[in-house]
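**Q** Structures given as structure tokens follow.
Bear in mind that the values in this text are calculations on the coordinates, not laboratory data. The structure displayed is predicted, hence computed values, not measured ones. Cβ atoms are built from the backbone, for glycine too; each structure is taken alone.
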Structure 1
Amino acid sequence: MKPETRKDEIINTAAKLFKEKGYSAVTMRDLATAMGMKAASLYNHINSKQDLLKAIIISIAEEFTNGMTTIINSEMSNISKLKRVVTLHVDITANNTNGMASLNNDWMHLEDQLEYYLQLRDDYENNFLQIIKEGILASEIKQSNPEVIMFSMLSTLRSLYLWIPKKEDLNANDLAQSLSEVLIDGINT
């Protein structure tokens, strides 16, 4: 793993502040104070608060997109694909709970990247839905409304950033396994 750069440190600190206060309430002065530097010095590393938000949200959205592409292109069963989606969410969230808070709560503040983000999210959800529909057609998943299945699963997975930080002894693999049992066994035929 490459060492964290000053820019990475600023991005991670911004994500933490955005989670605690919300994007709109955080100022560059707040960020500079949290970093122990002058606000003017921040601009040696970043251009704006908006650039920080983009760096946080777009990188996570692209990580989900890349993970989903790998899952969709695999030859595994649809149930196995859904289990990999659960693992993808657990892994990304466990490694970046602060960034996930921004992804869930601050995405609407993206300016010139909003359309790109929404396209990534729509593509991700469409692929998720496709796995479920194919699972139903293959009789791997019981006949039920695919959108309700997806919404139920995504609601749980998207809120993991609230729960994971409260678990000091969290094992991401165990959590992914437990979530798969709860979320998928209920729809498995």
Structure 2
Amino acid sequence: MRELSEHILDVLYNAVEAGARRVQVSITEDLRADRLQITVTDDGRGLTAAEARKVLDPFYTTRATRHVGLGIPLLAEAARACEGDLSVHSQPGVGTTVTAWFRHSHVDRQPLGDLATTLMTILVGQPELELEYHHECDGRSFHFSTAQAREAAGDLSFSHPAVARWLREYLAEGERSIQTEGATGDE
């Protein structure tokens, strides 16, 4: 994977596969502390302690659709390559939280990438999913929720061309609003 947004999409698909109805995605960029943190929390079926320990093994997956699970191990490797790490906290019947952190300025840190497209992919593909998204960068923040977007869209689905266009533009503008030129290297 070339961008962190691709890793986030993979974790979101894991949540959907685990039966999540609600997902929270939080990205925090603290430039003074030189830290980038990505957290995805879901209310899916969760994992036992033994399963949570195995999640970092690329030859382990709980998905029935494939026999390997490279997403979490690749994200963990990307974080460790940038003086960071990854943690998985899960409880059966409650859900799972995946947190990855990176040294923000590390030369090998992948760019965040196209977060608006990542979010649109999951919103259009999983229209019933309740998603809360929060991105903060040095005091500037952008927040999005499907509840607010559904209210604005009225009876139209997120896949309706006019709604999809509006939603994509809204997400992209929200992301641009928190970035300062040259601050993240992700422009």
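**Q** One of 1, 2 was used to calculate log10 I(q)/I(0) by the Debye sum over Cα atoms at q = 0.08 Å⁻¹, giving -0.30; which?
**A** That value comes from structure 1.
**Q** Given that Cα extents along the principal axes in Å, for residues 75-162 alone, derived from a single structure, equals 42, 26, 24, which label among 1, 2 identifies that structure?
**A** Of the options listed, only 1 reproduces it.
**Q** Suppose helix-only ellipticity at 222 nm (-39500 (n - 2.57) for each DSSP H run of 4 or more, over all residues; to 500) works out to -11000; of 1, 2, which structure was it derived from?
**A** Comparing all candidates, it corresponds to 2.
**Q** Now a separate question. Quick check: 12.0 is what I get for Kirkwood radius over Cα pairs in Å, for residues 107-154 alone, calculated from one of 1, 2. Which structure matches?
**A** Corresponding structure: 1.
**Q** Let me ask something additional. Of the structures labelled 1, 2, one was used to calculate FRET efficiency 1/(1 + (r/R0)^6) of positions 27 and 123 (r between Cβ atoms, R0 = 30 Å, to 0.05), giving 0.35. Name it. Walk me through the numbers before you get to the answer.
**A** Working: 1: 0.35; 2: 0.95.
It was calculated from structure 1.
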